[in-house]
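Read-outs throughout are calculated quantities, based only on the coordinates presented, and are distinct from any laboratory measurement. These figures come from a predicted structure and were not determined experimentally. Cβ atoms are built from the backbone, for glycine too; each structure is taken alone.
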Structure P
Amino acid sequence: MSLQRRLMLAFAGFAVCVAALFGMYAFLFVYFVEDRFFSAMLKEEAEQLMQAHARDGQWPTPSRPFMRLYHDPATFPPEVREVYREEPQRIEFSGAEGRHYHLLRLPVEPPVYLLAEVGQQLVVRPIRTQLLQVLAWSGTAVLALALLLGHLLARRAAAPIVHLADRVDALDPARLPSRFTVGDADADAEVGVLSRGLDALVRRIHAFVEREQAFVRDASHELRTPLTVIRMASTRLSEQTDLSNAAHAHLEQIRQSSQALEHIVMCLLSLAREEALPTQPEPIAILPVLERVIVDQSTVLEGKQVEIEISVAPEAKVSLPTPVLQMLLANLIGNAFAHTDQGSVQIQFRDRRLQVINTGHPIDDDLAARLYEPFSRSKISAGAGLGLAIVRRLCDRYHVELCVDSDQRNTIASIQFA
C-alpha cells in the first residue's frame, strides 16, 4: 500500500473515531439533561407536597397530572412494582407502549413515594431516529471532508518521497549515474537528508564500479598476454628435436598449465564482470580432469605419507565447462592435500555427488561459521582464504550445491550436481 493511501486511511480512521466519539457524547448529554430535568421537576413537586402536608396534615394530590403519590410499593403499577422489588435503589423504569417512569422517595416517615409517568413528556426518545440520522449524515460529511483534506495533505507530504522512490526504482544497476539528486525543493527536509545520503552512496558505489571495471580491464590484458607468451614459447620449444623425453614432458606440462590458467583467468574475469560463463554443450568426463588436477597438486604432498584413493567411474560425466570443473576440483583437492599431513584423501563420485574426504585437521567452529567468506582461513593455512569463496560463487552460478562438513576424524567437501 502506498504512503499516500496510508495517510488518507489514517485521516479517515481518525475522522470516524472522532465523529463516533462526539456522537456518543451528544447522545449521553441530551439523555443526561432530560433526566436532570425530570429529577428537578420531581423535587420541586415533592417540596410543594411536603409543605402542604406540614400545613394541613394531609397529603394533597400532585399538581401535575402525570404524577401520583404512593404510600406502599405494593401499590405501584405492575411494570414498576416487579422491577422495584428486585432493585429497590432504582429510580427510573421503562414500561410498555412507550411509558416511562421516574421515582422519588420523599424524606419522611412512614415512607411516601412520588411516581411520575413521563412517557408523554419525553423529548429525546421520540426523535432518537432523527438524531441518529443527523449524526450519521454529519459523520459522513466529516468523513468526506477528512478524506479530501487527507488526500490533499497526503499528496503534498508524500510527493517528495514518491519522487525519490521513483528515482530509486528507475536506477539501473548496470548503469549507475555519477550523482543522485531529486532537486533542491526539500534540501532542508527529511527527504533532502535521505536524498543526500543516497547521492553519497551512489557516488561511492559508482567509484567502486569504476575501479572494478578498470581492474578487470587491466587484469584481462596484463594476465592474458604473458600467459599467451608462455604457452607459445613452450609450444615452440617442444618442437625442438634435441630435447630429452623428460624435458618434453615438462614443456607439455607447462603448456597445459598455461592453457588451463588462461581458462581460469577467463572464468574469474567473467565472474567479476557478472557475465555468462562459457557453456559446455556436451557433458564432460570427470576422470581426465581429476587426474590432471591431482598431477598439478601433487607437489603439495611431497614429503607426506598420504594415500590417494579414487573411486570415480570412467563414464562419470557432468554438464559443466571444463575450466569450471577444473577450478572446483583444484580448490577442493588442493585444500585436502594441504591440510593432510598423513593418512588418506578419498575422491569418490556416486549418485551425482562428488566427495573429497581427507583425514586432516578438523575445521574450527569459528571458521566454520564464515567458511565461504573471502579471506577466511585457519591459522595453519598458508593460503589467502579465497579458494572456497570462489568455489561457492561458481557453484551458485551453475546451480550446484556445495557442502563442507568436518569432525574430529574427517573433513568432507561435497558437490551435488543436478
Structure Q
Amino acid sequence: MRVFDGLARQKTLSLLLEFKPDPSDIEVLIDPLRFKQVLSNLVSNAIKFTEHGQVKIKVEVQPSQTPEQVELKLVVEDTGIGINREDQQRLFEPFAQADNSGHLARSGAGLGLVICRSLCAMMGGQLSLSSVPMVGTQVHVNLKMPRLHPVTTVGEHAPAKPASTPVLNVLVVDDHPANRLLMCQQLGYLGHQFTAAEHGAAGFQAWRQEQFDLVIADCNMPIMNGYELSRSIREYEQREQLAPCVVLGFTANAQPEERQRCLEAGMDDCLFKPISLTILERQLAQITPQPTSQRLDLACLDALTGGDPQLSRRLLEELLTSSVHDRQALTALLERKASPMDIIEQAHKIKGAARIVQANALAGQCEALEQACSRDDDRRVVEAGIKSLEKLMLELERALQVQLHELDSQ
C-alpha cells in the first residue's frame, strides 16, 4: 500500500485496503514474486485510469473444499473510465486495443492483463474482469494455496530453500513496438532486467556498452536484422576475446529451416512468436549469468549508510550512474588520444568510487593504468589498460544492477 499511496495522493484518489484474514491464523505457501507482480500491475493500472473517486484492494482468505488448502480472493476495484463488454474480451488478447480507451492499450495495460492472467495460471489460480463504462472496473483473482503445517520437532534442521532463479540482464531487439513491449513486460514479471532497442544497429551499440547475459533479437528487422546482429556480436567477441553471451532469435516463422538459419548466424537457438510466459521462463532457466570478478562489500556499504535500505539504494544508484558516465568519459579519452595526465585523473576518479564498495579488481586496474601513464609507457600498453578497465567497469555496473534488483525484491 505504501508503494502506491503517493501515486494515489498525486491524483487526489482514496486508496483503500480491506483485509479479511483466515481466523485460524495459518501459514500458506505462495509464490511471493509472482503475487507481488500481479498485485502491483493491477493496482498501478487502477490508479492510472481513475481520475476521480477511489481504488480499493480487497483481500480475503477463507477455507477451501480441500482441508489442505485455503482460498485467497483478491479484488482490485476502481471508479475509473470502465471498459465495454466487447473490449473486455479483446483486452486479454496480447496485441488488442480497446476502442474506448486507446491510451490504455498504448500504455501496455492490455499486455499487462495478459501477463497477469498467465502468472495466476502458473500459480494454479484464475483472473477475471468485470467492468461498466463510466462506472468502474473490478479485477478478481482467485488462488488456492497449500497450508503449511508448523514444525514441532526439536533440533530438526529446516529444509534447504530452493535456489532462486538467477537474475539475467537481457537485451531485447525488435522493431515492432507491441512485440518489444510484451517481451520486456514478460521479462520484468519473471524478475529479469532488460534493455530494449528498436533495430539491430541500435542493439549492437547497446550490447557494446553494457554486459548482457542474453540477447533476444527479432530475425527480420530494418537497418540490421537479427542474423546480422548475431554475426556482428560473435565477430566482436572473438576479436576482443570476450566470453560469448547467449543470443536467441525471435521469429513468427515456426519452421525447422528457420532454426537452422539462426544457428548458422551464430545464435544459440530461436524462440517462436507468440511465446507464453511458461515457455519463456523454462528457456531462461537454462541460461547462466555471465561470471563477474566483482564482489561488492555490502558490509562496507552498510557502515556508510547506517544500514538504512533507502540510503543504500540511493548510493548504489549514484554509483551506477557515475560508473556509466565515467566509463563513457574514459572511452572518449581513448578515442581522442588524450594526454597521460587526463587519463590519470579519470582513472583516479574511478578508483575512488570503486573503493566505496571494495571493488578491488577495478581499483587495482585503475592503479595499474595510472602507473603506466606516469611511466609514459607505449601508447598500445595504455590503450590495452583502458580496455581492461572498461571491462571491469561493465562488470561492476552489472553487480550494482543485481544488488539493486535484490533490494527491490525484499
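Which one of P, Q has mean count of other Cβ atoms within 10 Å over residues 42-49, as calculated from the coordinates, equal to 16.2? It must be structure P, since only it matches. Match the computed value -19500 of helix-only ellipticity at 222 nm (-39500 (n - 2.57) for each DSSP H run of 4 or more, over all residues; to 500) to one of the structures P, Q, and report its label. The read-out was computed on structure P. To which of P, Q does the computed value 4.4 (distance in nm of label points 7 Å out along Cα→Cβ at positions 18 and 218) belong? This value belongs to structure Q.
When log10 I(q)/I(0) by the Debye sum over Cα atoms at q = 0.06, 0.08, 0.11, 0.13 Å⁻¹ is computed across structures P, Q, the figure -0.59, -0.71, -1.00, -1.15 traces back to P.
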